[in-house]
Structure I
């Protein structure tokens with residue numbers, strides 16, 4: 001666990017396990033703790049590297065424009081810091097957009113690509129309706145625990161919440177100190193608004209897995225179909241009834257799918273440098 005100056009910004013990163021490198025890139029406003037349901041399982045077979053994007057978690061949060069290219073370069077900077085030439089890359093939500101940009105700009109740095117609950121942006125993207133903005137806005141000003149409880153409905157299915165609300169809220173409260181300031185969320189959001197990879201996707205020549213929850217309220221699942229159709233040879237796996245938080249809601253299935261996808265592309269650890 002360390003921070004390093006990358007592109008003029010202090011970026012927090014951490015590594016777990018040994019083996020071929022697997023870089024995890026988290027979503028808007030989130031940070032490396034968002035992978036808590038994946039790291040224990042994936043690090044048994046891979047060297048799992050997670051980091052906090054600029055504007056999130058323990059990384060620096062400059063109040064200036066962020067771009068997807070810039071954040072992809074941050075990810076490359078993490079690999080450079082660790083002297084890793086190429087890695088398997090798994091991006092979730094905003095992290096999936098960063099992962100696309102990374103793979104399109106520097107394909108030699110990416111062995112395989114996993115895109116979770118994300119989109120290509122631009123006119124081919126399907127955005128959540130205004131009710132989502134209203135739901136997010138309704139959380140502002142609420143006491144922290146109440147906001148955490150109410151926010152579960154944005155991420156998970158009703159049944160999963162009914163069975164797991166207490167532990168989900170407990171986890172949310174344990175990492176609440178990492179919630180970024182409003183300016184940083186806005187800067188990350190504007191990077192999403194300016195992103196459009198669709199016309200470049202047919203040039204993607206990497207083994208690609210697309211994962212999505214069919215009941216995703218934040219990035220509708222139709223976006224994953226667009227990605228899977230546009231990226232040559234991409235495979236799509238849908239988690240029926242799961243929301244945007246399918247990494248947690250369907251953790252065992254997600255981890256199994258990721259490990260199964262990666263297995264044919266494993267090489268020796270020495271060859272990953």
Structure II
């Protein structure tokens with residue numbers, strides 16, 4: 001990724017299939033990113049725009065992940081050893097493929113949409129997080145903002161495959177000083193947690209490609225992740241499920257369905273400065 005100072009103005013490049021799509025994504029990002037935003041409506045020229053605009057973050061808003069994969073190679077070559085943070089848009093069906101691309105190092109993160117347009121707050125939160133990581137340097141994680149950077153907003157990573165619950169929790173936390181990131185695939189969750197370095201994980205117990213309790217055990221067995229509090233999301237309040245979760249190292253749990261007040265009460269225990 002490009003090595004930038006934390007006070008360097010944020011530059012974002014939106015790569016889209018045409019000008020209309022590019023402008024639509026730019027509109028979803030809003031005025032917060034407008035000053036440093038550029039649009040590339042010819043994906044095959046994305047590497048040229050990367051070299052000229054030198055963005056911190058590239059949003060790949062392309063029709064298919066096959067196109068994302070193809071152009072991601074060119075972006076890596078354009079950036080050489082200092083490439084921008086690559087953030088891809090994908091629909092629900094493509095999330096497993098996007099997770100694979102993250103594991104393979106082709107992209108750095110992805111944002112889910114349902115199918116279009118992408119949720120504005122979710123996109124903005126992901127770009128803010130990407131910018132924080134890009135500005136701080138590779139491997140530093142979102143908490144490593146330096147002097148002069150925007151105040152740190154805690155990052156909550158929700159590992160949950162129910163897209164309706166994604167939308168509900170995003171609405172519940174919309175007014176809170178929290179960056180909310182989602183992962184739906186249990187098989188990719190640990191890699192995603194390493195990449196994002198969240199301040200707290202909301203962990204579903206039953207996941208495609210993995211088990212939330214086992215994932216929590218892996219988090220707690222990984223030295224650089226062990227301090228992250230894990231709050232389990234469970235659809236049942238059975239004692240054996242709760243005991244397994246706590247034995248795995250979970251800090252707390254919340255039973256689905258839950259209210260906004262219940263969620264804020266849980267988060268407020270571990271992120272008191274962010275939750276009113």
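Values in this text are rule-based calculations from the coordinates and carry no lab data. Just so you know, these numbers come straight off a predicted model, no measurement behind them. Cβ atoms are built from the backbone, for glycine too; each structure is taken alone.
Here are a few things to note about the model shown:
- Per mean count of other Cβ atoms within 10 Å over residues 218-225, the highest-valued of structures I, II: I
- Value 22, calculated as relative contact order in percent (Cα under 8 Å, 6 or more apart), assigned to which of I, II: I
- Test item: Cα extents along the principal axes in Å calculated as 50, 38, 37, pick one of I, II: I
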